[in-house]
1. For the read-out FRET efficiency 1/(1 + (r/R0)^6) of positions 194 and 594 (r between Cβ atoms, R0 = 35 Å, to 0.05), a value of 0.50 was computed from one structure; give its label from 1, 2.
2. Can you spot which of 1, 2 the value 25.2 was calculated from, given it is mean count of other Cβ atoms within 10 Å over residues 410-417?
3. As an exercise: helix-only ellipticity at 222 nm (-39500 (n - 2.57) for each DSSP H run of 4 or more, over all residues; to 500), calculated from one structure in 1, 2, equals -23000. Which structure is it?
4. Taking percent of Cα pairs over 48 Å apart as the quantity of interest, name the structure among 1, 2 where it is greatest.
5. Of the structures labelled 1, 2, one was used to calculate mean count of other Cβ atoms within 10 Å over residues 250-257, giving 26.4. Name it.
Structure 1
């Protein structure tokens, strides 16, 4: 029964993608929408069955026994799903000593990811029925959505590096197709190419990391590779200009892939531009699929990362810098989707800080809760854009609270969850309150230089997060409208097919933190029982986080309040202040508005030299050498000679006879002159 559930979860989206992609024109758009959405709902329901089985199994043997009411035997049965379960689909690669089957691996980490991916994807599919109803190519759109989901499911159920890489590249392909779905828009095509190219940088490192793991650990099966990690202490590898610790090199190369896929600092530039795709695509990318792949990968490979203190420290610093950087840029963005996009980038930084600290369960906890409120915010933004006739500039909105009250309520819930509203020390709070605070407390509890740096970066980022989140709410929904009279008068609530997914996500944004805090972070023993061997669980890290000072526990709440009050002062009480402040500090404002000038910097360092080299090869090598010298020079001379020789071929027999006579006479003359006839 378990094997059947796993196969349904993974293969249902693939079936939907094939039906909509290959038969979309034959069966029509509406059947394609219904089939793909129904299959995703089926996969989502099966995922929850698997996850709840793991959840009840992970609460401790005694708890499992009591819940089932059948003593020790029932407890053992309950734990069956908590252990890693593998289902072989078919034989895949057999080359020499390398033997790999295509296998579905399901453990606690996979169970969490299955729920996140299939639930959000199913809701995005349903939402897209309303959002994309006017698009003439929506059958293809739904095929791409299902393909995206299938690729992510293959990634999270991988049992070896090669299968992981297949899913990894699959989500990259699907993101390219979806970001550039409106291919007649030049900006959409540019954004799709940018996402694809930037991710190739990270994927190059990721591939090298896989090669290194195979070379040093002797296997690309996870379990076999993890078993060899304990023997790698002190082992070095020859890389670039010297000898380095093997596990450090391998983990840093793997993390480079995570930096690209999860849009971490320096490889983040593709993520905001991905907003050129339809809004449901943004929700799927940011909440459940592509950007979470890097976080999942580091958590899955936690036994390897635990073997390198240097690699973990790098993960902490990169995550902390990303959280801070993205939050600063989000302060001044005016596109409603870009604000939420930079929020995603910042929250991913939080997750990587947790992973670098060894608090893997806290990082996965934030990934889990973040999926609900970030999908809610994106789909809520889509509802706003739908109401405003595709307007995305918040400066042209305002006063929408009374026009679209249900969307306003959903966006408020998402904002409360993102900013982490809650009361420390109590079970009162939205989803982000529990998971984000767990990471901040883990950073403070590390008592290391990297941990202290991360703590302050994350707290400052929390202030900025609160500010730009409430800025979005105020500019969009409060105050007097800045929209045109026609646009504002026609603003209306979205249809139920778009609103129902928002209600479901809102429930997750409210409840996912308080319901699952116990097994993800609150109780170290329960965390260990829940995750079993799926990830490394360091109970000492969790205990230290619980024993930080009271002011540390209150710091995220204080940060949230500060951000809220400043946003209220700027956009409700004194709406003239932002413009005056921007004019007074124009340099800083332009620096943040232009995203720290990373696009311009990369254009100067990489794009322009590449264009110059290409142009030089085109003009200098192709035009001058090939076309000018070879084709226009030597080849032209050969052609001239052949043209003249061809003219000698008149076609008259007496011309040929005369030429033969001259030839015979010349031959005889040569022979006589050399004595050849004597």
Structure 2
């Protein structure tokens, strides 16, 4: 079923997102041929934009009908032979997540916030693999963490989030076993959009945001968009920071019926709070030594800070050379500086709690290209789409670290941080460069009987080079990898679509062992069988069984107090079941339900004691439910959303020495649309459940986020 052209929406349907803003942005009007009721309206000058919107534009409601993430030529979700979920524009606007990891918290198979309240960057696991730092993409180009440089994206900048579960090596090159998360940036719209909001919330957090877009040329072929946000606040942690300011801009030009060009860029400045691990009496130190105050997990030194500045610029260009032949190009340049310092917990004994100081100054740059040619036509009487492409990515990051082993001791009787911390001495300075080039081909063929076949191949060349800028010397590693995928789907007339898929992936493990040796690549393979049921355009049920294997698994080396060295175990197998229900249930009720069962096991290891253990951060059960109810029959203009998220216990390392307990969290939202303004309320962890996001072996635990309340008022102009 091909997605229908989105209907024109009036600008009165638009309000802003985040902290209670709802943005039913009229960008969908791009797909409309004309604004019949408006004498100043423009006819969209090219069908290219309309086509792209079907597969990668904003989504109203809770069910996306199609995607470019699983098949680059763009297909209905039902024809992707692999599990895929889309967090839609409506869901983002209703739940108003502060971070990307919050945005995907209701997706089955995703364990969000695997490191608790760590605001340095988004972290999560997919299908039992902790991979948030290596799984993020934006607009189909990599946006991965380089050391502590994460190029973080605010949810206010994006229209949707596509989550593809399982290896994605053919389409995206180096990609970890669990899958990938693709953020889709807001684009200019060919209709007037103008709204702003002010908000205030927990921990003295105040913010203001705006979103504007319009046609800017008389012939209607140019449109621009500017989005901005300023936030100043704190978290539950004492003397913390939760500050962000960004300005994002876009410009779209459709000079001919066959060509569109969109420029995208943004600048951003963050001041965030580092992760805080707190030891637990009786677990991480002998309880006879003493006890710690209940609020100790929220205390930190004034020495701590995490500040970043980033800039990005890029474009997307599409040109039709001939009937059925289209060239696509994506490019993005990104730069970030990171200034990070922390007095971090080390160990505990009878004398007290030991802490050490370190500081990192970082400068990181990434460049990404993706060029492909699509051919659409008939093959053996079936609709056939072939995509042939070449992509390239280059990342460089320079890290200067200050660490000298000086320790500070806190007594159990008075565990306070009211003392000066000396800046440690310079310990290391290095520059790492990673380059990857890939050639890929993907074919998607749809037969009249409802059967679709998807197959693809890639060959990649990649290398990493590290130079010791302080002491001299260098290390380098070059590899190549071939990956493949294929899948079958068959759509029956009754809405049932079973599918079978196989996918491969690989990832270059950036980093070294404690001995200084470079890490080997990890490789992954997955078999998956699933069934989708779509009784109508607005609701879908999905279920999948999968068998996923990853070799050469990377983990932190606990013998390194700076957590900058790694080890590799042999092989991890992850098997399980996932179920998702998403879309409109009744005329007034819509939402999403997800459940996942996971059985992960270390099947090969150089350490015999780990054989048979569960993989790190792999909860056996996860369940989530979010419902969005139109309560206008009770009070005109009122809508209410509520949700529950359950995560069972899990282990934080392959050693399985420490359990992170299970927890259930409730969330709430409310939106009231008045005549000239909207009032919005959002509450996460409604019952203020005290839980741990992560408990690490013999080290301590980091708290999950407590109750956070935000209220905002928004208005269109």
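Taken together, the values in this text are just the output of simple stated rules run on the coordinates, not laboratory data. Please read all numbers here as calculations on a predicted model, not as lab measurements. Cβ atoms are built from the backbone, for glycine too; each structure is taken alone.
1. It was calculated from structure 2.
2. Only structure 1 yields this read-out.
3. Matching structure: 1.
4. When percent of Cα pairs over 48 Å apart is computed for each of 1, 2, structure 1 gives the biggest number.
5. Derived from the structure labelled 1.
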